[in-house]
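Take a look at the structures below.
Bear in mind these aren't lab numbers, they're just calculated from the coordinates by the rules spelled out. Everything quoted here is computed from the prediction, not taken from an experiment. Cβ atoms are built from the backbone, for glycine too; each structure is taken alone.
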Structure 1
Amino acid sequence: MNNYQPLKQHESRFVDLRGLRTHLHCWGPEDAPLLVMVHGWMDVGASYQFVVDALKLDYRVIAPDWRGFGLSDWPVGQGAPGIRSYWFPDYLADLDALLDHFSPTQAVNLVGHSMGGNIAMIYAGVRPQRIRTVVNLEGFGMLDSPPEKAPTRYSNWLDELKAPKELRAYGSLEAVARRLQKTNHRLSDEKAMYLARYWSAVDNSGYRLLGDAAHKIMNPIGYRLAEAQACWRNITAPVLHVEAKQTEAGLWLSRAGQPVDFDAFRKRFDCVPNWKSVIVDNAGHMVHHDQPEILAGLIESHIATE
């Protein structure tokens, strides 16, 4: 497989965020307008390379690896014993610390994909003065979790803690690339090979994905839509929601045992004060891989409207 050749080279940096050594992918001049891009579950900051390459204007783009992903520390340190927990509020606090470090006085433009989109939306409502614009890429949230399911969720979580998760090893970088293409059949060989370099690292067992297997442990606390919407109502920045026409999100939500009427599902966003939605064709959930040029144009247009 050939490798994708970036048009804009990134700088790899580490900063301390709340006691964790956090890895950042940075592009562009340091004095350019700041654009923060946060990735989704089982992804890394390098995933935004294709979008960055398609941006027409100069930005200082900062894309962190969330805690427990990529080259960022795990909460109790690489290789430490015990089960690590990943709580959604910690992502908010990590983002808050990141903005304190890079933009303590100026509101920033924030892009988030999937889990990162959900974090961006909550944060924009919790700290509305810190956010200038939001672009939410496929950050739908989850199905509301009924209170009566709490005993079963907690029980299942306790069971999972007793059977630690593992991430399999792959025999080559090409095998990692093929695994990425299995998840996203639209991903070209060149892009898959490029991403494989940042999604994995070699050890004695082969190439392992750069993510803590503890991320696979279920969250014992159910998704509370009313709480999410209370935060969304507090957003003052204009929000652009980007949905892929061929998104797999509906299927994932259906697997939770509740078939989803997606038109009705989208109405959850009616509470967001300054909301605009677009649908991108020929793209799945990894829309930033599938249509980076279109997405870059949408991001820049949205930033320019504020």
Structure 2
Amino acid sequence: MSGIETQLARFLDELRRQNTSPHTLRAYASDLRQFLEYLRPPGAPVLEARQLDALAIREWLGHLYLRRLSAVSMRRKLAAVRSFCRFLVSEGALEANVARLIRTPRAAKTLPRVMDPDKTNALIDQVGRGKPERPFPERDRLIFELLYGCGLRVSELVGLNLEDFDRRERWLRVRGKGRKERQVPFTSKAAEALEAYLDVRRARPGERALLVNRWGTRLRDRGVRRIVKFYAELLAADPSLHPHSLRHAFATHLLADGADLRAIQELLGHARLSTTQKYTQVSLTDLIRVYDKAHPKA
């Protein structure tokens, strides 16, 4: 390993020292290795940092566009390159962050599809009730209660430890993006599901993760996605439902029932209010749909 690949390894080590989430670390490593492979095909000379320029990055983005990558994926990959270039500048390998000269691809504004409250609660009430038989029904029920009842990201859910719960006051400590911590209340149904699960939780000695897999170690985000997909297909006949769908439902239903937008921002852990405001558009869309259906002059 030589040239810019050595610097990439140091960059990833630096991210680990900064306690970057494993999910972000994997995404950055994958995106940047693909970027370097495009710039240095097999048999080409060793690539040096000084060879990076805006033209090379534009050509790479053009290559991604021809591969029909979505604008969201291209934005994520460009963000990884910008972060790496910033590191190279700090190391003295680049004079300026050339990636900042590249305009960010514009992503289409899409509104999340959200189940109505009755369907959401009907689904969750059936999870872990014995039909179908599952090896860990109490755990599965708790997963749904926390995703919907607290609006957690899947990475936040699997990162929960036993000591993160104040079971008397019903508060939960959540470690969000950038390792930022926030306090979130949890519902009485989530509290019931938690107690039921803790009675049967079987973990390896010393394992502090709340949710554990069949081996008694921390359940990973992929496992949660499989569990949610299983119940969504079986009980709701909706294969498109995923863990983030329950987070969307949490925010939209709170807003529809009159919750303050800034309070929802705090509960979700959004850094910017503008991120939370998309749920206002979801609520307005639902309102217009009801109006068109019910008003005689619509």
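Assuming -10000 is helix-only ellipticity at 222 nm (-39500 (n - 2.57) for each DSSP H run of 4 or more, over all residues; to 500) as calculated from a single structure, say which of 1, 2 it is.
Going through each structure in turn, the value belongs to 1.
Looking just at distance in nm of label points 7 Å out along Cα→Cβ at positions 158 and 182, which of the labels 1, 2 belongs to the structure with the highest value?
Comparing 1, 2, the top value of distance in nm of label points 7 Å out along Cα→Cβ at positions 158 and 182 belongs to 1.
Could you tell me which structure in 1, 2 was used to calculate relative contact order in percent (Cα under 8 Å, 6 or more apart) as 15?
Working: 1: 20; 2: 15.
Clearly, the read-out refers to 2.
Given 23.2 as the derived value for mean count of other Cβ atoms within 10 Å over residues 246-253, which of the supplied structures 1, 2 does it correspond to? Mind showing how you got there, number by number?
Details: 1: 15.1; 2: 23.2.
Working through the options, I get structure 2.
Determine which structure produced the value 24.8 for mean count of other Cβ atoms within 10 Å over residues 62-69, calculated from the coordinates; the candidates are 1, 2. Display every interim value, and only then the final one.
Details: 1: 24.8; 2: 11.5.
So the calculation was done on 1.
Work out which structure the value 22.0 belongs to, where Kirkwood radius over Cα pairs in Å was derived from one of 1, 2.
2
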